[in-house]
Structure 1
Amino acid sequence: MIRAVFLDVGNTLLSCDPPVARVYARSFARHGLAAPDDEVRRALGATWSEVARAFLSGEERWGGPGGEEGFWRRFVSAVFRRSGGGELPDGLLEELVAHFADERNWAVFPEVEESLRALKARGLRLSVVSNWDSTLPSLLSRLGLDRHFDEVVVSALVGASKPGPAIFEEALRRAGVAPGEALHVGDSLLEDYHGARAAGLLSLLLDRDGTAPEGVESIPSLASLAGRLDGAARPGLCP
């Protein structure tokens, strides 16, 4: 029986408004680098792929020199270089960190509040399980979403990231449920869908754009999640 639902945040509960690549491109321009949004988007993708490869080689993103600040400094420096820049300009990192910590730059997906209320009405424990930095709890509070959750499990604060099992194990411990009693939902095939299943949880891919690979269990919107859970302990979900 499913007793707890874990939810990702980025592109699951929230979307960045304006989009991340545009934010970076505008900040780069203010610091002397004119780079088109598409070029910055490719640079971001390549840098996140590099982070993923490092994780698969055993490197936790928050465990390197300088901790959280050090990770973001290395990340933004890499994106800046891949977009055609040189050394990271003074103040650029701080500008981006401040932007993404500001709740005015995030949009809550329209169905989120009602969907969370529907899940809570079914007596489920709700937890955030997110690869994010330490600003997330405050951001969720200022957006008014924290009241829906029993726990907020953030990779930077627990020192473990998805798709590794440790962050899911910590979420299970806090929720007081066994792996087979928890369902995780998120938009990343690797981090959310496969990561949760590798840790023994049930999972669904949130597939807003309809591109889920064949055989992957998915939902098009959080609005369909509560109905998917009704009437069965394991509603067509396989660990």
Structure 2
Amino acid sequence: MGCCCGKEKKEKVEPVDSGKSMKKLAKKKDVDHVDSKPTSLYVGAEKYDKRELEERLQENPNDVDALTTLGVVLANEGRDKEALEALKKATEIDKESSKSWVAYAEFYERKKDPKKAQEIYKEGYKYASPKIALDSNDSDLMLHYALNCQNRGDMEKAEKLFRKVITSGPTNVRGLGLYATFVLQHEKDIEKASNYFKQAADVEPASAYWCQRYGEFLRDNLKNTQEANIYFKKSALAV
């Protein structure tokens, strides 16, 4: 006999992590996945003019931007000792240069040393965190640091950093999207994740990557195919 209590047992609905399709998306030529990660000087480093950087440093040995960029170029050439000297010097000259701290920490992440990278992010964060309003470089520093903490299992610190990026700096599509992904993966809060995915997808100019991700979220978690298709179309138009 069936149950006569008139109540049905509801099954717990687990959020679907559309982030699992990130690798697949990255291979699609029609989706720009640059926004899937914080800005990195190491991406496209071949475009930097090494001779020009060296000339700038001859004129001004304390040119922090030139030192930082040259450090990245040298690292890409495999000249690690010289790269570290340039990057370390840049952070010593201007301790508030978040761009330099990121490049310095990323050097170690690329060498598969996240612990050393975290030490450097933490040091750079000391100078960026007191600022009332973050600039784009400060936000990038905190996003890199947040992902480092997340990968090392410090979710409380990662959440704090994500929150600071989206509340204290200029609108940051990467910050909104990465925080939405963090919420979905670790807090399993579909409503909260939806809020931040939507904010990322609605930033103008539109990010093809985050429009695609939000479309997947709508389709997979909210079963809202109609609205999902709107964002898939928006993603295609943003390419």
Structure 3
Amino acid sequence: MKIITKKPGNQSKAFSLDNEVKLLTEVDHPNLIQLYEVLESPQNVYLILELCEGGELGGYIKTNGPLPEETIKQIMRKSINALHYLHTKHVAHRDLKLENILLKKTPTCITDIFDIRITDFGLSSKKCITSTESLFHDHCGTPLYMAPEILENKNYSALCDVWAMGIIMYYLICAHHPYKADEERRLLEIIRVTKLQFDSDKFRNLSSQGRDFLKEMLLYDPARRRPMG
């Protein structure tokens, strides 16, 4: 269940909620969270969502450490299939992060099946995302996962989701984010100008195909970035 407290005059929160409910009623994919019902009281709105007992994927990694490549492959395959489905529906998620990938149940070990659900569509947007005339302009997302073109205040497309999935894959391999800073302003500057390196010990155990796949998602030029699907 997701509980949203009503606040008078908070139009952005109301829009985000309406947007999320509308999108969830229009999509149907095994790796996207299901919305069962919307309830309302004078103080709150309640979204009755599919139960995911395993919690957040990021929480699992913090407890259990990096995942083997075969497990990463199955998580990425499911995530990318779900995002490809969204993109064919002209929906960009725009806030992909480890906290928004849930586990249907807790895996018994790091080589188990990871049954994932992508959630939180409050910042998602639906438009003809294949058209250069329908690019996004607003600055939104979570800093650690934001694509460089957003940070540079450029128009951007659904390829921002590809960048975010690359950051997620990096975390699954290393159990830490590729960027670190004490304050958000410095973090955003580091993301904007730092070219990622993939030569640490943790990447040496990754197959050449896996390394190339990750690099193609994390290309700074969105025109060269690997599309979903």
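Any read-out appearing in this document is the output of simple, stated calculations on the displayed coordinates, not a laboratory observation. Keep in mind it's a predicted model, so treat the numbers as computed, not measured. Cβ atoms are built from the backbone, for glycine too; each structure is taken alone.
Quick look at the values:
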quantity: If distance in nm of label points 7 Å out along Cα→Cβ at positions 80 and 176 is computed and equals 4.8, the structure in 1, 2, 3; calculated: 1
quantity: Value 3.8, calculated as distance in nm of label points 7 Å out along Cα→Cβ at positions 96 and 200, assigned to which of 1, 2, 3; calculated: 1
quantity: Answer label among 1, 2, 3 for the case where semi-axes √(5λ) of the Cα gyration tensor in Å, calculated from the coordinates, equals 28, 22, 17; calculated: 3
